[in-house]
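Engineer: What follows are several structures.
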Structure P
């Protein structure tokens, strides 16, 4: 059986977003139900990767140490709920850097796939912006938009036709776990391995 994985954007999906960036641990506030949703995915055997553009580093708005403090808290909070985040992948560059890792380019998704040993084909990529969806489509993954964060504004501007839409990360996780259970039950009835 292939490795099940999910790729999550951070700001607007896991935690509340801010037009002035999330610059410190004090500004980092999880969206209700998001950490529990990550723990549920992890407990169900899925690998969980976070792929996040953090141009605030290049802009000098916060340091690597401040970013790491946020990610330590994120990992610790998920761990306290019985789950784990398998990898956090960050683009530290500004919008004009021309790097391959800034979404909508797919570099971060490739990094996650290589580091955690899963295929990107049809892997759910959950985001709140068009660039998240475009990165997913570029690698043959499964684009999923949450209405949290910038999601409603993104939806209003139009999204690719293959995009699945959910209220928030908790709804995405419930949907994916139910879908996996249906597939598993169907396979067992047919006697598939």
Structure Q
């Protein structure tokens, strides 16, 4: 079983990547979150989930282990296949999905293309208990920057500033100061607008 791919990015699009590993190109489907993290890189390491079907061997690639873990949890739910899980991970961040499931917010999950009321309820019922351990051990420790970024983006959106405008600035600030708090992140972003 393939667990990760490390090599040169040969091709990349918002939904897929081809990684050249010592002369062999591996095609993997990716989420928009992963695309955002790898689009400007020449070399990368992707954590992979291999899905073997009767008619195909498919690879799904993720820039973080946390995203791969959530993908596996989502696909364990009856009625949620790999395509739906990738759609969810492309539409919302790991923190947002986790929060929606933990709080039982099925309306948030229903905003994702292909996720109806029944599927959203099934996801919440099946994963709420599993996600509590997952959330504390992995998401909160590994994704403090994403949580701060999400909160800062939300606050700036409330002020009427477009997410498209602020996201790049926030990413640059977080790159320079990974430990910055939400309040200072907002202040620094406003200074650079």
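Nothing in this text is a laboratory measurement; each read-out follows from the coordinates by a stated rule. Predicted model, so just to flag it, every value in this text is computed and none were measured. Cβ atoms are built from the backbone, for glycine too; each structure is taken alone.
Engineer: Which structure, out of P, Q, was distance in nm of label points 7 Å out along Cα→Cβ at positions 34 and 58 calculated from, if the result is 1.2?
Structural biologist: Comparing all candidates, it corresponds to Q.
Engineer: For which of the structures P, Q does the calculation of relative contact order in percent (Cα under 8 Å, 6 or more apart) return 13?
Structural biologist: Q
Engineer: Looking at distance in nm of label points 7 Å out along Cα→Cβ at positions 10 and 82, point out which structure of P, Q has the largest value. Before the final figure, lay out the partial values.
Structural biologist: On the way: P: 2.7; Q: 1.8.
Evaluating distance in nm of label points 7 Å out along Cα→Cβ at positions 10 and 82 on every structure, the highest lands on P.
Engineer: For the read-out helix-only ellipticity at 222 nm (-39500 (n - 2.57) for each DSSP H run of 4 or more, over all residues; to 500), a value of -12000 was computed from one structure; give its label from P, Q.
Structural biologist: Among P, Q, the structure yielding -12000 for helix-only ellipticity at 222 nm (-39500 (n - 2.57) for each DSSP H run of 4 or more, over all residues; to 500) is P.
Engineer: Ranked on Kirkwood radius over Cα pairs in Å, which label among P, Q comes first with the largest value?
Structural biologist: Q
Engineer: Also, I was wondering about something else. With distance in nm of label points 7 Å out along Cα→Cβ at positions 18 and 74 as the yardstick, tell me which of P, Q scores highest.
Structural biologist: Of structures P, Q, the maximum of distance in nm of label points 7 Å out along Cα→Cβ at positions 18 and 74 occurs in Q.
Engineer: Figure out for me which of the structures P, Q the number 0.97 belongs to, where Rg/Rh (Cα atoms, Kirkwood Rh), for residues 26-113 alone was derived from the coordinates. Show your work: numbers first, answer last.
Structural biologist: Numbers: P: 1.00; Q: 0.97.
The read-out was computed on structure Q.
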